[in-house]
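Bear in mind that the values in this text are calculations on the coordinates, not laboratory data. Owing to the predicted nature of the structure, the values given are computational and were not obtained by experimental measurement. Cβ atoms are built from the backbone, for glycine too; each structure is taken alone.
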Structure 1
Amino acid sequence: MTYDDGNVFARILRGEIPSPRIHEDDRCIVIRDISPRAPTHLLVIPKAPWVNASSVGESDEALLGHLLVVAAKVARSEGIGDGYRLVINNGAPAGQSVFHLHVHVMGGRPLAWPPG
C-alpha cells in the first residue's frame, strides 16, 4: 500500500484541519481522538509518512522508540501514567481506519483483556 498524503492525519500535520495539540516536537504530534474509547484517548502521530507498522524498517527504530517515550510522557501529564494501554492497529483487518501509522494511548478506566 502506498502512502496517501490526503489522509486526515497528513492534513492535520499540515495544518489544513485544525486540531489542538497536546504535544508537538520535530518528530510527532499528540492529539485527542475524536471518537474516544476511554476517558483519556490520545493519538501519537509521527510526522514521517508511514502507512502502518508494516511499512517501517530497521532504520526507523529511533523514531519508533521516540513515539513510545512521548506516549509515556503524555500519559503522565494526562494523569493516567499508572495504567494505560498503547495500541497500534496494522491494516484494515486489525481495525486501522486511517492509513498513517499512529499510537493510541488509552486510559482513565479499567481496560479489559482481551480487547475486541
Structure 2
Amino acid sequence: MKANKYERGAEWRQWDLHIHTPASFHWTGQRFDSDINSQTNIDLVDEMILALNNAEPAVFVLMDYWTFDGWFALQRRLKQQNAPKLEKRVFPGIELRLVSPTICRLNAHVIFSDEVDVIWLH
C-alpha cells in the first residue's frame, strides 16, 4: 500500500487533466524519435519530469492524441537508475477525435488508472 502524501485527508488541490507529451500527434515542439532508448528521448522525458515537478498542479493526466507512447516513455524512464524523481501523481489518458454530425470538433478524453500493469512489447 502506498504511503499517504496528504495526511490531512480531503482538501482542494489543483489538477491538470489535459497535458500533451512529445508523442502526441499535434505536438509542436521537439518530438520523441523512433529509438525509445535514445538520449534525445531520455532528455525529453527528464524535461517533462522537471516541468511536472515545478508546475503548481498536484496531479496531471497525459492526454496525447491517439497514443500512450508518452505514458510509456515516462514509465520506462522512471524505472531507470539515474532517472529524476517524479514528485507528482500522473495518470495515463488518451484523446480521440470523433466523427459526429456537428460543425465543431468533437474529442473524447479517457483517463485510466496509473496502477494498471504495463505490457512491454520490445
Check your understanding: From 1, 2, which structure was FRET efficiency 1/(1 + (r/R0)^6) of positions 10 and 42 (r between Cβ atoms, R0 = 41 Å, to 0.05) = 1.00 calculated on?
Key -> 1
Check your understanding: Can you tell which of 1, 2 yields 1.02 when Cα Rg over 2.2 N^0.38 Å is derived from it?
Key -> 1
Exercise for review: Identify the structure, out of 1, 2, from whose coordinates mean count of other Cβ atoms within 10 Å over residues 26-33 was calculated to give 12.2.
Suggested key: 2
Check your understanding: Which of 1, 2 yields 24 for relative contact order in percent (Cα under 8 Å, 6 or more apart), as computed?
Key -> 2
